[in-house]
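Readers should treat all values here as calculations from the given coordinates under stated rules, not as data from a laboratory. Please read these numbers as outputs of a predicted model, since none were measured by experiment. Cβ atoms are built from the backbone, for glycine too; each structure is taken alone.
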Structure I
Amino acid sequence: MIKEHELDKLIICKKCHTLHEKVLIEAHEKAFCSECNVLLYLDDKHMLDKMLALVITASISLFIAFQFTIVSINIQGMEKSLTLMALFMVLAEHQQYVVGIMFLFLIFIFPIAIIFSTFLLLFFMKIQKAGYLTKRLLILLAHLKPWSMVDIFFISLLVAMVKLFDIANIEIGIAFIAFIFTLVLDMILTKGLNFHELWEMHSKIYGQINER
């Protein structure tokens, strides 16, 4: 029977689910699955710096997406600029309080909390401080991540725009471009730094500190 501490020495392929035993690799080396050749893990000394830069860029992009006009719609001379805050106010004016609160949390609060928590996590891991806090942040992010619906909102917005093309003139605003950048950056962050790698990095960084 495999003991709990022995499980830490194993890794499973995300594609074919083949079980592998972890081996030590040198800096900038990569470990691939023996069956399907998918990347299992790597040793990148500059990963935290790269991810921090992406998180800061994503936070700026998300701020622009929240503050500026997404699209301007002109129907028979009547023009309306659409912002996220304007959408929330419309829901409140029509007494759609439940939908408004869900919109506020899923589109505003949770994405901001995820970006801010990720920044704090990577920053403290970079300076090798606050080991307990970083562990709490990892757990928090695992709970928050599924609740960010910015991508779903953007797809819904695209569907609505397609339906309006025949009856209205639509001009894309700066926030629309910012949403695209935010989604692309989120995909890069998700692919480049998953929770398994974060926990591995956490154990490596703070394990070395405890040994000193």
Structure II
Amino acid sequence: MNTLILHPAYFGSIEQFVYFAKAEKICFENEDNYQKQSYRSRQYIYGANGKLLLNIPIKHSKDKRQKYKEIKIENDFNWQTIHWRSLEAAYRTSPFFEFYEDELQPLYDKTYTHLLDFNYACLEVLLSCLQIEKPIEKTEVFLNDYSNEENVVDARNLINAKNRETLSLETYTQVFDSKKGFIPDLSILDLLFNEGPNSLMYLENQSIK
């Protein structure tokens, strides 16, 4: 796999990072229209009662075809505190939460105006935690179809939280799996907090066929 086209996400799903880990170069879609109910503004973690949604509130616009890069976060809600406390409650007892805590917590202390800026900040910290170094570019024009582009894999559909086929991922130990069993393809943070430095090896070992 050479160049991978992806949408920037709120940390992103494990499946998205399986593709990420196998690519030689990443190009993020920077010119698309915003779509609701996607990983652009949400992530799923494993809480004490099972799968838990963390959703970033956004400011609503009368324009139905608003650019992703124009989307503003609704910071009147105390969402950052709620999300961080949810992560603490879910993963404080995981093997590696404290190992990465100091890198991740500042993301929830700083106020961001635009969703895309926050997501890129999350990505930067996450790549440091995962120890992934790859060339990263951003699109300057929107292309609906990359099928005629040589050595390009369009994986933008991975941003959809619903109604898509998912990979069959290997299991790993999760904090609450003795109660609720293994839950696949959660936020990449679930893998990071449970597998720590082994996370990259896990991603590289998954099959995308």
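Looking just at distance in nm of label points 7 Å out along Cα→Cβ at positions 41 and 137, which of the labels I, II belongs to the structure with the highest value?
Working: I: 2.1; II: 3.0.
Evaluating distance in nm of label points 7 Å out along Cα→Cβ at positions 41 and 137 on every structure, the highest lands on II.
If P(r) over Cα pairs in 10 Å bins from 0, in percent is computed to be 7, 26, 28, 19, 12, 6, 1, 0, which of I, II is the source?
The value was obtained from structure I.
Given a value of -19000 for helix-only ellipticity at 222 nm (-39500 (n - 2.57) for each DSSP H run of 4 or more, over all residues; to 500), calculated from one of I, II, which structure does it belong to?
Numbers: I: -19000; II: -9000.
Computed on structure I.
Out of I, II, which structure matches 1.00 when FRET efficiency 1/(1 + (r/R0)^6) of positions 33 and 73 (r between Cβ atoms, R0 = 41 Å, to 0.05) is calculated?
Numbers: I: 0.25; II: 1.00.
The structure behind it is II.
Work out relative contact order in percent (Cα under 8 Å, 6 or more apart) for each of structures I, II, then name the structure with the largest result.
On the way: I: 24; II: 36.
Ranking I, II on relative contact order in percent (Cα under 8 Å, 6 or more apart), first place is II.
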